[in-house]
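Next up: the structures, one after another.
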Structure I
């Protein structure tokens, strides 16, 4: 799949340096968040994570596929603050994407071999990165289909 609107390499670099995101779901006007280990598939622009179908966040996501998330660098040094917020659609992986995602997930988290993997992906349609190393409050914004 050709990406007609490439994501800034600084955003990609930040995403790939980390491995835990906060996922936010909402159904019936009741928000919920959880933390998940993820692997990022750059070519596909997918965050991939594993979660049981019985969890609240997956139950919510099966009713409302629109989700949000964040990844943050924990630091108390204002000049080093970095983080992303994103929105996108969640899907259960299958077929070729499942094969690609499983290989990447198990490479990053070999311990996951001990568990039955039910893999999901969030394909972002919006990513905003705050990077104070570029200047206080500096934002890098990417939107699917739009160049910002």
Structure II
């Protein structure tokens, strides 16, 4: 097994989670706007709690996916998160087709479902491995 075969899964997971830590940072930097957006979601939960839960997933879940620790449950949680945020915050269907608001919501909606596909792929290929496996490039035994 060459270096590309060993490092490609890590690089793929890195690319998949790259936007989430920055999203969490944006929630911290622009807290007031983030809370207002979360409060407008219509969820029966306070906006600050939604931000806290989402931010924790975006930071700690991203680390788990990156290091392949609890990858399957975290990937499935990210699937739920991406679908929920797509439906709550990118509801393009309420705007006239092709208008600026429709465009501004349609593409992020599809982006979220692209992420769902990536996380489903991670979940389908995740294996339970010891913690030490996350910190080595040693080849994994084939099963």
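Here distance in nm of label points 7 Å out along Cα→Cβ at positions 7 and 55 is compared for structures I, II. The highest value is that of II. In this comparison of I, II, the computed figure 0.40 for FRET efficiency 1/(1 + (r/R0)^6) of positions 15 and 63 (r between Cβ atoms, R0 = 25 Å, to 0.05) is attributed to I.
State the single structure among I, II that was used to calculate distance in nm of label points 7 Å out along Cα→Cβ at positions 23 and 79, giving 1.6. This figure was derived from II.
Can you tell which of I, II yields 9.7 when mean projected area of the Cα convex hull in nm² is derived from it? Checking each candidate, the match is I.
When mean projected area of the Cα convex hull in nm², for residues 31-94 alone is calculated for each of the structures I, II, the largest result comes from I. Looking across I, II, the calculation of helix-only ellipticity at 222 nm (-39500 (n - 2.57) for each DSSP H run of 4 or more, over all residues; to 500) that yields -21500 traces back to II.
Values quoted throughout were computed directly from the atomic coordinates according to the rules given, and no laboratory measurement underlies them. These numbers were taken from a predicted model, which means no experiment stands behind them. Cβ atoms are built from the backbone, for glycine too; each structure is taken alone.
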